[in-house]
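Before anything else, here is the set of structures, which you'll find just below.
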Structure 1
Amino acid sequence: MLKAIVFDLDDTLYDQQRPFQQALASVWNDPAVSGHVLTDLFKAFKHMNDRVAKLETLTMNHVFNRLNDVLTQHDLPTLTNSVWLAFCDRYRTEAKKITLFSDIQAQLPLLNKHYELGVITNGESNTQSEKFSHLELEQWVKKENVVISDEVGLRKPDPRIFTHFNRQMNLQANEVVYIGDNFEKDMVGAKQAGWHAFWFNHRHLEMPKSDFIPDQTVESPTELAELLQAMSVTNY
């Protein structure tokens, strides 16, 4: 029987592209930077941010260079240093305005009545804790049910971060489901740990070739909310 539902944080419980898009538009209003160009820029930004958080040898200057590589690939003007610095400053402001996907938020009070709710997230302790606070998740997720990679010395997709949660919560692997947007980090890591895993593929990415298959795949916040609603009525 399922006893706990655990979420990824970034781009699963909230739209991580929104603060990026808002910050970029406020300092660099180029109409060509929209649609697939904006999507490519965000993907590069997210990927490089993850690498900066993981590897001390990388800096935000590497993120800047990677974004300019993407713009060059699209035959667009590159960011200047002044625009980049203004973007970074504005992004920090926009990141404090994040809100939960409304459809998902509506399900949390119901789920909290039937399951332990938790979060496992990669990232720096202060940054991820601030996001947790901005999203007001403490209403439904106990602080002791939050595992941040920086605090435990393990990062997804290492299955040990999931088994760490099991030990902390005194749960068996088959009693927990993990919900996340990143196939490699979230789905593969959770399945390797023996968990159930639901892929929140709202960026409509192609599923990589893998020995691990998600138990469920949903492609929008509404679809995920419908699945969560069903779980609040009938145990998965």
Structure 2
Amino acid sequence: ANLPYVGAGVVGSAVGMDKAIFKHVMMANGLPVLPWLLVQSNEWHKRPHKVIEQVEAILVYPVFTKPANLGSSVGICKCNNRDELRTGLDEAASYDRRIVVEQGVTVRELEVAVLGNDDPVASVVGEVRPRRDFYDYVAKYISDDSELIIPADLTEAQSDEVRRLAVQAYRAIDCAGLGRVDLLLDVGNGRLYLNEINTIPGFTRISMYPKLWEATGLPYSQLLDKLIELAIERHEEKEQLKTTYKSTDDAD
């Protein structure tokens, strides 16, 4: 259709969707992620004992099992022992042929709204405090008792670092227009880890993304205007690129 649209292109959207590829890209750019490993579901079904040995050799309980390509925390399990790991791997394998197994730590869940194309900017930092064991599907969509804190109770240095990492991650996957970057703050050692980027974040008036920008000083209506401007800007830049090539030999 060759029309302007809001948000990331194919590459940014695909990388943001795939938890394993996202982690690979973060690591390639020197950005922090929690220890993890990738399990193929067919390997799990064929050699379950070997897979469990591999997980236990690299990670310590608790761990999280996650389908590589799924959102809203569907299919994610927290596993505190070997039996729960088996259950978690079975659950994740029922949704995807690739499973991310990630180190579990006690964390604070932080979120940052990022806006822009080639020169993105980050909002204030927000925090999600789920009442459940972790921010799962029920906490996100069914229970209404999760606490959203804007701005998050962080030092200025911590906030600056969170925002810096968010922008770096956004650029690393070639995101455009908008994205919500989710990070984890280890309460034990204070380290920050990139968790994921949502390239199509919730956008109702009560969603975290517009709330973060509202707290930063950009009202909802102005945010919409800015997103439209960014979409048009991206489209116009694309239109300026060459789409054909004629060599000197062709000219002869």
Structure 3
Amino acid sequence: MLQHAITFDDVSFEINQTKLLKNITGAFYKGQITTLIGPSGAGKTTLLKLCNGLTSASNGQIRIEQEPIELIEPTALRRKIGIALQSAPIFKTSVYENLTLPRKLQQQQLYKEEALSFLQAVGLDEAFLMREATDLSGGQKQKLSIARTLVNQSEVLLLDEITSALDPKSVREIEELVVQLNEKDGVTIIWITHNIEQAMQLGHFTWMLKEGQLIEADKTEALFQSQNPVVQSFIQQGDE
């Protein structure tokens, strides 16, 4: 039986009396890739930020494995659950210095041999280590962003539209990397994507959100054969 990595129990989130998420109940499973789909403004990014405490729920309960999220020390939580964003900040220093940031926040050191191992894990070789990070291509910057997240050796990786601005070759490389992290290292993946084909091909499970509500959550193959008219309409449109 699959174990729960993150569980939502009747979770809502609101700002200025506007509900961005409404009574979300469901679980993300350990060692699985779950893709999140739905129109812009559906609440997907808000849900992702709730998963590692960047945002706190207004109501309901979020549990990390079996522990209430509010009982977990924030730094430990963000080590356990990493996040990579579409426009992750890349600092105008070397690739190596960018990789050291997570350790510096913990007042620890990242040795170059370690840094190289994280680079190699995302398909970048030793020649990149001392290059200026801002000179990298879009795909290389995204790989650096993921490598920097891996420095914390996260058990769960949250991905927010990380391939949407990339060329097809870079998209394939990032997809292959994420699948490898999942299959080889057992990393749990929660991935927001507007690419319906990507969601179908890579997700073990898929959640569809619209207007802050969880419309349906199921195994990916089952969800894409759903008879729910809201799900069918979104899939047929393929985007917004």
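Read-outs: derived from the displayed coordinates by stated rules, not from any lab. Small disclaimer: the values here were computed from a predicted structure and weren't measured. Cβ atoms are built from the backbone, for glycine too; each structure is taken alone.
Matching task: 0.35 is the computed value of FRET efficiency 1/(1 + (r/R0)^6) of positions 86 and 118 (r between Cβ atoms, R0 = 41 Å, to 0.05). Pick the structure from 1, 2, 3. The read-out comes from structure 2. Of structures 1, 2, 3, the largest value of distance in nm of label points 7 Å out along Cα→Cβ at positions 14 and 222 belongs to 2.
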